[in-house]
Structure P
Amino acid sequence: MARVYQEAHMVENLASSMKLLQAQTTELTKKCGTHEERIKNLTTANADLATKNAALENRMRAIEHNSAARIANSHLLPNSHTPLTPLHDLSTNRPIRHFPKHERDIKIMSAADVIQVLQGLDVKTLGMSQAEKKGEVRVQVGLPREAKSEGST
C-alpha cells in the first residue's frame, strides 16, 4: 500500500510539474512574440535611420560642392564670358536644373527657373519680389547683389 501511495504521489508530482511546464511554455511563447515584435520595430527603425543618414550624407556632399562652386564663382570677373560653376540640389546632390550658365543669364531667367534654383538650395522665397529672388540667386551662386539703380532726385 505504501508503494501505491508513493506511485500516486509521484504521478501527482509529475502532473503538477507538467502543469507548471505548460504555464512556463505559454509564458515563454508570449515573451517570444513580444521580442519578435521588438526586433521587427528595431529593424524598421534601423532602416529609417539608414535612409535618413544617406540623405544627410548626400546633403553634406552637395553643401561641400556648393561651397567650392560659390568660391569659384566669386572670383569671376563681372560680365565675363566664363561659365558659372553650377550648384547642386541639396536633396539630390545633382546639378540644379535650369541653373544659369553665365552671370548675364540670371537677368533673363524665368520666374519658374528662379524659383527652381532657390528651392534646390532650400531658400525660402515667400514674400520676395522677382527682383529680390534674382538677387538671392546671385548671392547663392557666389556673386554680389547688383547695385540698385538710384532714381534721380
Structure Q
Amino acid sequence: MKNRDSEQAILEELDELGAAIACDCCCFGVLMGEMRALQWELASGNENERYAAIAERVGSGLSGTVVKVGRPMSLQLTDLLATRRLHEYPIMLAEGLRSAYAVPVIVKREVVGVLLAGDRQRRIYRTEERKLVVDAAERIAGWMGERLD
C-alpha cells in the first residue's frame, strides 16, 4: 500500500475491530497484480511478521472462496484439517489461528481485498460480531476507493 494516511486509517480500523469483537488477530489483504494474488498487507494482534510474506495463490484459499464468491466465510481449523485444505490458508498457519471470519472488501462492485478476524482458539462468531467485521470491511473499502480514485 502506498498511501500512508489510508494505511494508518486501516491499521486503526483493525485495532478497533479487534477490541470490539475481542479477537486475537485482524488482517487485511489486497489483491495484487494482473493475477490478483492475495497479499496480506496489514495486521493487528499478529504474533510475528510472517503474514507480510504471504501471497495466496489465485483460486485457492480465501482467493478461491471469499474473493471469487464475494461473500463472507467462517473458517475452522478442524474443518480445514478434515478436508486437507489447511495448506490453502497460510495466514491461519502463520498466525496459529483456529477460527476466523473473512469478509470481502468491495470497491465499485469489485473485490479488492479481504478482511480477516481470527482467534487462536476455537470460536463461533456471533451475528453481531460478524456484522461488525462487515461494517469494518465497508469502511476499509471507502479508504481503498479513495486511494484508487
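None of the figures in this text is laboratory data; all of them are computed from the coordinates on show. Small disclaimer: the values here were computed from a predicted structure and weren't measured. Cβ atoms are built from the backbone, for glycine too; each structure is taken alone.
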Relative contact order in percent (Cα under 8 Å, 6 or more apart) - structure with the largest value, from P, Q: Q
Per FRET efficiency 1/(1 + (r/R0)^6) of positions 54 and 110 (r between Cβ atoms, R0 = 25 Å, to 0.05), the highest-valued of structures P, Q: Q
Of the structures P, Q, the one that 8.2 was derived from, the read-out being distance in nm of label points 7 Å out along Cα→Cβ at positions 14 and 86: P
Origin of the derived value -22500 (helix-only ellipticity at 222 nm (-39500 (n - 2.57) for each DSSP H run of 4 or more, over all residues; to 500); candidates P, Q): P
Origin of the value 0.94, where Rg/Rh (Cα atoms, Kirkwood Rh), for residues 94-133 alone was derived from one of P, Q: P
Origin of the derived value 0.30 (FRET efficiency 1/(1 + (r/R0)^6) of positions 6 and 38 (r between Cβ atoms, R0 = 41 Å, to 0.05); candidates P, Q): P
Identity of the structure behind -0.29 (criterion: log10 I(q)/I(0) by the Debye sum over Cα atoms at q = 0.10 Å⁻¹, calculated), options P, Q: Q
